[in-house]
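Please treat every number below as a calculation from the coordinates, not as lab data. Keep in mind it's a predicted model, so treat the numbers as computed, not measured.
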Structure 1
């Protein structure tokens with residue numbers, strides 16, 4: 001089941017955010033995610049967030065700001081079950097286009113987005129991490 005974020009979900013969402021960022025971005029020091037934890041938690045409470053629930057537990061989420069995807073995160077133990085695709089499809093329903101940034105070294109994420117009809121639009125360097133990232137877009 002997919003629904004909007006509720007206040008009681010925030011700690012689980014943040015644990016997934018932190019764990020999956022550290023796991024997926026081994027090229028960025030773990031401390032970067034720990035330092036940004038509080039800022040992201042505040043931002044999530046004010047963003048458009050959809051969570052994926054399995055057996056009454058949050059196992060994934062997608063965060064949006066208008067048509068920009070801030071991120072899709074699925075707990076390690078729930079990956080490869082279509083959860084990320086389901087979350088993405090929910091937000092595609094009411095939009096004509098979506099944009100996101102993804103690190104060039106995050107090959108799994110790039111392949112996921114390509115499989116879901118996103119294309120690379122441009123390349124830049126993230127000032128916060130000095131890592132190359134792609135801007136990817138999807139159009140209905």
Structure 2
């Protein structure tokens with residue numbers, strides 16, 4: 001008799017969360033960028049663990065102007081966002097330290113050279129080492 005043992009791989013799944021402060025900051029950013037001619041294309045909250053990246057894959061169109069925003073938990077001390085193109089070449093790297101109002105927000109513009117998928121990897125380091133910290137990511141596109 002032949003038997004096989006199968007073990008499941010630990011998979012990181014994106015789980016939404018709610019934080020009223022992050023929601024308020026996100027609403028302010030949406031209004032700010034709307035006034036500059038951007039519309040929300042995608043947005044999501046995600047439960048994150050301190051010091052672990054949460055990969056987000058987005059399709060981008062060549063020549064379109066995008067604005068991205070990542071909002072991290074206010075109790076974190078470090079926030080980073082890296083973005084990679086389809087060939088896994090890093091095209092964006094931004095780091096903020098959490099000491100002051102709105103230091104938990106990373107926002108940047110990007111115009112892709114090719115229509116392809118990009119991967120955004122936000123990470124935050126929480127002072128309290130909380131496992132279930134909330135993050136918020138928004139993707140805007142210029143329309144006018």
Structure 3
């Protein structure tokens with residue numbers, strides 16, 4: 001629950017639904033199981049990515065999407081207040097400026113799923129890393 005955007009509901013729903021996290025060898029497979037990765041059709045050396053598949057647990061995907069919206073909202077509030085952003089918040093704002101709010105929300109939800117996988121499989125605590133100040 002120390003991961004931004006993951007609260008009590010999301011954490012308990014993940015534990016109840018996933019069961020054995022080590023069944024997923026990679027974080028992308030976990031995010032794909034949740035339906036948060038683009039559909040891929042590739043041939044030879046060319047890789048083609050399509051739209052988000054939405055082929056996973058609807059409830060978990062909904063919870064992670066709402067958590068991602070909260071991450072984007074808190075990043076915007078911190079930026080307006082002049083508080084330092086974490087690396088995740090800065091990345092989320094960069095994606096939002098480049099791709100728009102809705103695509104950024106799904107991208108952040110995908111990143112949250114990958115962070116959850118990494119924290120859960122390695123049995124470590126998540127620490128939000130602040131962005132280093134660049135010396136001018």
Exercise. For which of the structures 1, 2, 3 does the calculation of relative contact order in percent (Cα under 8 Å, 6 or more apart) return 38?
Worked result: 2
Problem set entry | Structure from which 15.7, 49 was derived, Rg and Dmax of the Cα atoms in Å, options 1, 2, 3 | 3
For this session: Please state which of the structures 1, 2, 3 yields -3500 when helix-only ellipticity at 222 nm (-39500 (n - 2.57) for each DSSP H run of 4 or more, over all residues; to 500) is computed from it.
Result: 2
